[in-house]
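Please treat every number below as a calculation from the coordinates, not as lab data. Only a predicted model underlies this, so the values are computations on that prediction, with no experimental measurement involved. Cβ atoms are built from the backbone, for glycine too; each structure is taken alone.
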Structure P
Amino acid sequence: MTITRMSDLADPQIVQRLVLKVGSALLFGKGGVPHAAWMAGLVAEIAAARGRGQQVVLVSSGAIALGAARLGLPGGGRGSLADAQASAAVGQIALAGMWSQLLAEHGLIAAQLLLTLEDLEDRRRYLNAAATLGRLLNAGAIPVINENDSVATDEIRFGDNDRLAARVAQAANAQVVMLLSDVDGLYDRNPKEPGASLVPRITGVTPAIQAMASGDSGSGMGSGGMSSKLVAARIATRAGITLGIINGQHPDPVSRAITHDIGTLFLPTRSDRGRKAWLGGRQRMKGVLVVDGGCADALEHGKSLLASGIRAVEGSFRRGDPVGVRDEHGLALAQGLAEYSSIEVERIMGRRTEEHAVLLGYAPRSAVVHRDQLVLL
């Protein structure tokens, strides 16, 4: 069974696991005052989903905003990295306590997971996170997840919880991730413009779809905008996960979207699983391989990436590191795990396989990036 409309999201036969992502602006007003009634309503919706037999993961922003208010720091705690980390350290405890108390009122147990980018980029740590999520869900808990902003720096941050939610959906083996926003979904132009129309269903984040997005986060509290949601949609839909954008500014926002079919659904474009899904969702590459047209065509037909088609190497990487692949016009084609270091690739690029042994001084491997370790974008 496949998802075709918002009402399908309430069917436990179609959606066994659901990830909900909530931003700071929906949770807190000025001065870090919680929107307590709204939060209670959302928790009631989570309890209703559990009652239908669905498992739910909650990705919650808000720790920095809440902590900054309690510490009295300016700029919502985002004036400096030190302010953000300190605010998060205070806010994480308070935020988890709020969700735990609200869920307990429905007889539900909250569990907290704080993740950094590296926790989901590193394969071993990703599998550990996936195992923890699976055990918590099967035990009946509601995992409440946030980026670990108390220790994260720019180098190890997702930067917004939209992308984090998509990666968590992969790790949790969820069928759907829903992003609660300040608009009903993706519009064909700025929703403030006259005649703007909501796009209800989308298959594939094409350049035309990307052009519809705005990167602004209107609240001033969060870090994501519609552009970050489209990145999340690409991550999710490549892994066979449906991503929904709905308006969270109403009471009982999930029920409103499902009952009245209001929102945008990004439908899966394929169904990568396991290592392929993890590779396709990675955000940081250690280097880039620039390939010619013939190599690009071969990749599209499921072939491995051979040295003969490589025209340039960017960055410094070792064997096993993630690398991006793009064509000579700058179009991103794929990403995968390198079988050679950047120094070795520079020696053999553009050369045929039978020349590699002489150039390297040892028997060559079958490919620079094997098709089993390669994901098309």
Structure Q
Amino acid sequence: MKIINIVGARPNFMKMAPIIEAMNKYPEQIEHLLVHTGQHYDEKMSKSFFDDLGMPKPDINLEVGSGSHAEQTAKIMVEFEKVCLQEKPDLVIVVGDVNSTMACTITAKKLGIKVAHVEAGLRSRDMSMPEEINRLCTDVLCDYLFTTDHFADENLAAEGVSKEKIFFVGNVMIDTLLKHKQMAAKSAFGEKLGLQPGRYATLTMHRPGNVDNKDVFEGILEALHEISQEVPIVFPIHPRTRKMADQFGLSHYFKSGDEIKGIWITEPLGYLEFLNLNMNAKLVLTDSGGLQEETTVLGVPCVTMRPNTERPITCEVGSNIMVGNDKNKILQEAFKILSGEAPKGRSPEKWDGKSAERIVDVLLNLF
């Protein structure tokens, strides 16, 4: 069985790493190639993630680079078609919900190649999010859908997907977290920065709904500034967020330099560095998807600054609280946590570090 594994952005690396490791246990049955579309590529950061996760260097890099959603998707399709025609795989595996996920799915299917989607069935019901469009298109086309929780199974069933295509395997990103948790703890990255466990917060924020409107962005920053008077907030700032803060004249909310106080910005961090920060934080504030899952397993309270989530399991059983971008709700929930009223939460079913093994077992049986 010849498989092409697709990655396009850093969150994909975390999901693909354990799958590749599981495939390597069956060299006689599985031949696999790793294709990096180059959708998000930063030499320093990508190398850091590949090194941290112990991933092999990509066999092929399409080097499509940045551009509008249409440009990027089109470039990936053109270049990936050449790879498929040359390599003639039996299966293409895509993960997550980035443009590479959808583009490679469409390309493979038009060539009659079967496609499997890892992390299928997640739905936010928010069509203003490009990721939601990518998820819907990908899941309609895929032959095998590997899901993380019961909500995803229910979403696919409601959309008319045959039960034979759906496989509940758990969360591969948690495979990566559990494997590297001890290594991240040893790195003591937070302590090297002068942070004391449980006495700081971490922040990620980049979504257009939060940073592209000045009034909304400033309201969030006002709330974060107030929180940062109680505990410093460490913010590995996203390039998009930095750009919009400069454009709106809001950069004065951020602190940098040696003294950690207020909303303290750093450059983007490697996987182990950021995991170390999050596992020792008092709380995490975010508008990302993956952090909602990671904090649930780490047992760290998470305040999600979005009106919806494609990962409701993290609210049902985990430590995730949805607040939208309302300043007062952000403050209310953050100060509850700081005063000791944090949700405890527990890990969802099959988030046990063995999801990738289940995926490979299914593929070996199918092929």
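Quick check on the output: 9, 34, 38, 17, 2 is P(r) over Cα pairs in 10 Å bins from 0, in percent, for residues 15-190 alone, derived from one of P, Q. Which one produced it? Going through each structure in turn, the value belongs to Q.
Taking helix-only ellipticity at 222 nm (-39500 (n - 2.57) for each DSSP H run of 4 or more, over all residues; to 500) from the coordinates of each of P, Q, which one would give -11000? Here the read-out was taken from P. Taking FRET efficiency 1/(1 + (r/R0)^6) of positions 207 and 343 (r between Cβ atoms, R0 = 25 Å, to 0.05) as the criterion, the top-ranked structure out of P, Q is Q, with the highest value. When volume of the Cα convex hull per residue in Å³ is calculated for each of the structures P, Q, which structure yields the highest value? When volume of the Cα convex hull per residue in Å³ is calculated for P, Q, structure P comes out on top.
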